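Next up: some structures, all given as structure tokens.
Each value in this text was obtained by applying a stated rule to the coordinates, not by laboratory testing. Given the structure is predicted, the values throughout are model-derived calculations rather than measurements.
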Structure 1
Amino acid sequence: MTSLPQNNELDNQQNESLIFHPKNIILFLTLAGLTMLFLSLSFAYVYTRILSKLPPLQLPWLFYVNTLVLLASSYTLWQSKKAYLEDRTDRYQQTLYITITLSFLFLILQGIAWYSLFNQNIMIQTDNSAGYLYVISGLHFFHVVAGLPFLIYFSIEAKKYMIEPVSVLVYFSDPHKRLNLRLISIYWHFLDILWVYLMVFFVINKMIA
């Protein structure tokens, strides 16, 4: 009769220890640093544009499409985490694969969007507005690339261990895997929110001539 409360207390202690895990702290500091970086670039862009009296840039339509692609990847990753917590092996793997596919699609479309800018003779050295657009979108692109290996690692691990009931049980009960999935989910959702912020920022700047 007393084993259930003891198990719950053990789980709570384990969760509390994971909250203050070094990986959590590193992620928090990383996201705080990225927030300051992109906010600084945003303010610098506005200041430079006002100072130089530069016209607003017309964003390629693929930037808007990529917003939907990233939001979709964020949703599928959320579904993947949900499936993991519910021990739904097939759903977990499927949503991971979809998230990875959408991530590669985002990168490909971003490359095409930059190419369309090149065709319009809008290069990074064209003016400060173009320079900021390439730098800001390029930094975001880089951080999406940085997150992809972790998603691929999760999919490989899932395919490796989700074969027989015992290995599946071990996989889903591993607190460190749960922590790592939580961390990559937070990081990925942050990148999506950041991209939405950047799109809103550029759209507002385009409206203010």
Structure 2
Amino acid sequence: MSDAALIVVSMPRVIYNTATTLDGYLADDDDSLSWLFAVPGADAAESDFGGFLATIGALVMGSTTYEWLLRHEDMLAHPEKWPYRDRLAVVCTTRDLPPIPDAGLRFHSGPVSEIWPALRSAAGDKDVWIVGGGDLVGQFADAGLLDEVRVSIAPVTLGSGRPLLPRRLESDRLQLESVRQSGQFAELVYSVAPREERGAGAASGA
């Protein structure tokens, strides 16, 4: 019998962490987050975000999320505001978007399964964060690459807007792991099953 040690290689988890309204929208019809910033205690709830970010080795976002960051923080004029220079950041888009100077961004126009190996490698022993939006998260779910959904639910309803996750995931795939109150927000964590084999050959959600 071999004395060779068994080496277990950990795989980064893919986590969707976001705030949402009570009726399941990320932003209003004009892609505004003014409803979020108006919630009393929103700044205090965001202060916990640093602990989460310390566990993230790579991140990915869609074009609408990226464009919101460009506008809200005036990133092209003030590229020093880009907070993720120490990790891989990927923007998934089919359009030509302006890069933030010296931010080291990577733009990707193909299936999410094609960018997964780069995200996995960059994350190392940390996790991958899907910043948004909802359809991009759905593509990762379709490809079997979504492990966890963390939502901070605000006491707001919009009636319409950008949906949290425009996919059908039922209770056989979502397991509630924790519930926590943070000021006016209810923070829910769900694990997503099944966890499929990870690799470049994973099915595309595009």
Structure 3
Amino acid sequence: MIRSHLLFTVLFLTFATNSMAQSAWNLKKDQNGILIYSRSLKDSKFNELKAVFDLPGTFDQLSSILNDVSNYKTWVYGTASSSLIERKSTTEIIYYSQISAPWPVSNRDFYSDTRIWIDSATHKMRLSSRNIDSFPHSKAHFVRMPFLRAEWIITATSTASLHVDYTLSWDPGGNIPAFIANAFSTSGPLQSFSELKRKMALLNAAVTATR
């Protein structure tokens, strides 16, 4: 337990320190209780994104959705299909995802290494997702995303409610102009997390009904 707590603390502080080195966040959307921010990065043409919102439910309920890779298409914006490649442990998975893009933009794909930590001492859960470059690119009509980093910091604010801070750094690859990608980049997180809120509410309604 002590080792887990120390690991979580180091990871959180590293993430916070890196974030402080970037430019200020600008609020882009405020809908359905979800705040979407964007900011420029010194080393990327593509803006970093941040979402802040609350969810009904528990760590276990959220973990069940995040581990259900084959159903990402039901709530993650643009996901055409996703499949589990390897479950390396109870806290780490490798998965593959295909992203549908509007014509004339080519569809994208990526492999991800995703890890989840829960620290009961601080009532926090952390999810870290990184794209993997080592898998072969076998889909000729897909553009492999060269960079994708997602971080979730989830805090239990009560026995049945969660607060989420989410950040995403990305590069869609291909020849999409950065100003176009940045202009539309906030729509995906807003739709994804609106669907996630709905799924968590349904889970809690089902739990309440069985009591």
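State the single structure among 1, 2, 3 that was used to calculate helix-only ellipticity at 222 nm (-39500 (n - 2.57) for each DSSP H run of 4 or more, over all residues; to 500), giving -6000.
Matching structure: 2.
Of structures 1, 2, 3, which gives 17.2, 53 when Rg and Dmax of the Cα atoms in Å is computed from the coordinates?
It was calculated from structure 3.
Comparing 1, 2, 3, where is relative contact order in percent (Cα under 8 Å, 6 or more apart) highest?
2
Quick check on the output: 1.02 is Rg/Rh (Cα atoms, Kirkwood Rh), for residues 61-140 alone, derived from one of 1, 2, 3. Which one produced it?
The correct label is 3.
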